[in-house]
Structure 1
Amino acid sequence: MGGTGGARALRSAAAAFRFLTAVPLPAGRRGMGEDLRGAVSWFPLVGALLGGALVAVDWACGRVFPRVSHFLSAALALCAYALLTGGLHHDGLMDAADAFWGRRTREERLRILKDSRAGALGVTALALVLLVELAALYALPAHLEGAAGRFRWAVLLCFPVAGRWAMSYLCVRFPYAREEGTGAAMVKGSRAGRLATASALALAVTALSFTLLARIPMLVPVLAAFTLALAESLGAYFSRSLGGVTGDVIGATGFLCEALLLLLCASRVPVLLAGG
């Protein structure tokens, strides 16, 4: 039984990585809805692996471009992030902006969310959020005043984790808005135990990062509280408007939670918590 459970967990983790990234993996077994539902548990783990790649980008920029490493690191990190994820959540943000930016009926919003084309409102929303993220990443210092350790690396490692934790939260917390769709297998039948696993992973990575790397442990509950508050607010709004959530709005919520975490880390909040 233990071996069976471990194999199922590995399949679910692989399904999460296959679904949330553009990194080529061997094709999974078809029709395995249980693996897709179990993938929700492992979303933050995928975020941690993506965050590790962004730390590597920052490290490389510091050695190749020492005079402008922060700016280039911020730009290249966002480029690498888009490439590694295949722009999946970028597309979700654009579709959600097209659907919800303005007064529309539930049917109109669902139709726009299903349309693969991006409108002017969606492109504008994505450009604005990316601009905010670029500025926030550029503002992150390597070492925070009043605290030892590598603050910038801790943030780069954790913001993809927060976004995917928010996605796990919406998958379990809210119903699916359609009878079928890309995220239907993950949302329908998701159980609280999967959110518990995702939360444990997300909090463990964040706690280790801000305790060992940045050495600001008080920042962990603040970031967790803001991430869950925004995820709950957006999920409730989307659920009221659509009767549930879709893959696009789940991706958009994760994207916006990442932007919020970057803004918080670029503000004076970490300095105050570090005693600066």
Structure 2
Amino acid sequence: MEVSSTALVLEGVCYAYEEAPREAVSDISLTIGEGEWVGVTGPTNAGKSTLCLLAMGLAPHFFGGRLKGKVTVLAKDSRSVSVIERSSEVGLLFQNPFTQVSGARERVDEEVAFGPECHGVARPEVDARVEEAMGLAGITHLAARHPMELSGGQLQRLALAGLLAMRPRLLLLDEPTSQLDPAGTAAIFQVLDGLHRRGTTIVMVEHRLETLCEVCPRVVAMVAGRVIADGAPEEVFNIEKVQERVGMPVFTRLARARALPRPWPVRLRDAASAFAKSIA
């Protein structure tokens, strides 16, 4: 997809949470163009979730703390835009969907409508958005259920539908399929692929490297609050430092163990081809 302008720019960004002894992210400079689908990965405490919070504006607007450098989201400085204002264009899906249910609505469809209603969207438009978002997330059949009666996977779909109803230009996903089974995961990625094709910018935190390599044209690898690699998956996961500190897809590990020619494959289809050539 052609990238026309920037969706997210971090320039020399350092951030420490309130009363934290050290920075959660340090000296990050990163530019993500509109229409990109970027995967972010790394070990625990790498700063992945903090990156999402900075892009949403929750850090530092909600969490406080110390922010150095500049964060620009959709051409606006993060310090000049409130989280409420930003939520009309940017959506953040948390790893734990329970934290995103308002608790103020007794039906799933009413919960999906919550965001657009709070932003003053006209009723006919709200209804159209709710129907579309529930259909995309695969929860139309749950419309009359109480949100608190849903399973973890259903809640994750509900949280996503609530974001989709806002029709965000930038979608931030922190482990978006953590509560889903394989079938549910495949369905959500099909939805995300459709959004990406329509021009939505997606920044997705994901620890499953095989999934990351299949769906994301670009990967950012983080360790201890710093970006250590940024590029196409086949480039990033062939860097020794990334392999040692972040890990590698199972296909890459197998190719490395077999001492196949580099670069080692990161996707199933490429691995199949590489192994076929090695035994031909």
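To which of 1, 2 does the computed value 2.7 (distance in nm of label points 7 Å out along Cα→Cβ at positions 145 and 161) belong? Please list the in-between numbers first.
Numbers: 1: 2.7; 2: 0.9.
For distance in nm of label points 7 Å out along Cα→Cβ at positions 145 and 161, the value 2.7 is produced by structure 1.
Using mean count of other Cβ atoms within 10 Å over residues 193-200, single out the structure from 1, 2 with the greatest value. Please list the in-between numbers first.
Numbers: 1: 17.8; 2: 14.1.
Result for mean count of other Cβ atoms within 10 Å over residues 193-200 over 1, 2: largest is 1.
Given a computed value of -24000 for helix-only ellipticity at 222 nm (-39500 (n - 2.57) for each DSSP H run of 4 or more, over all residues; to 500), which structure among 1, 2 does it belong to?
It must be structure 1, since only it matches.
Suppose FRET efficiency 1/(1 + (r/R0)^6) of positions 65 and 257 (r between Cβ atoms, R0 = 25 Å, to 0.05) works out to 0.05; of 1, 2, which structure was it derived from? Show your work: numbers first, answer last.
Working: 1: 0.25; 2: 0.05.
The structure behind it is 2.
Who wins on Rg/Rh (Cα atoms, Kirkwood Rh) among 1, 2, i.e. which is largest? Each step should come with its number before you reach the end.
Values: 1: 0.97; 2: 0.99.
Comparing 1, 2, the top value of Rg/Rh (Cα atoms, Kirkwood Rh) belongs to 2.
Once mean count of other Cβ atoms within 10 Å over residues 73-80 is calculated for every structure in 1, 2, which label goes with the largest value?
Ranking 1, 2 on mean count of other Cβ atoms within 10 Å over residues 73-80, first place is 1.
Here relative contact order in percent (Cα under 8 Å, 6 or more apart) has been calculated and equals 26, so which of 1, 2 was it run on? Kindly include the intermediate steps, with their values, before the conclusion.
Numbers: 1: 26; 2: 22.
This figure was derived from 1.
Throughout, read-outs are computed from the coordinates displayed, never taken from laboratory work. Being a predicted model, the structure only gives us computed values, none of them experimental. Cβ atoms are built from the backbone, for glycine too; each structure is taken alone.
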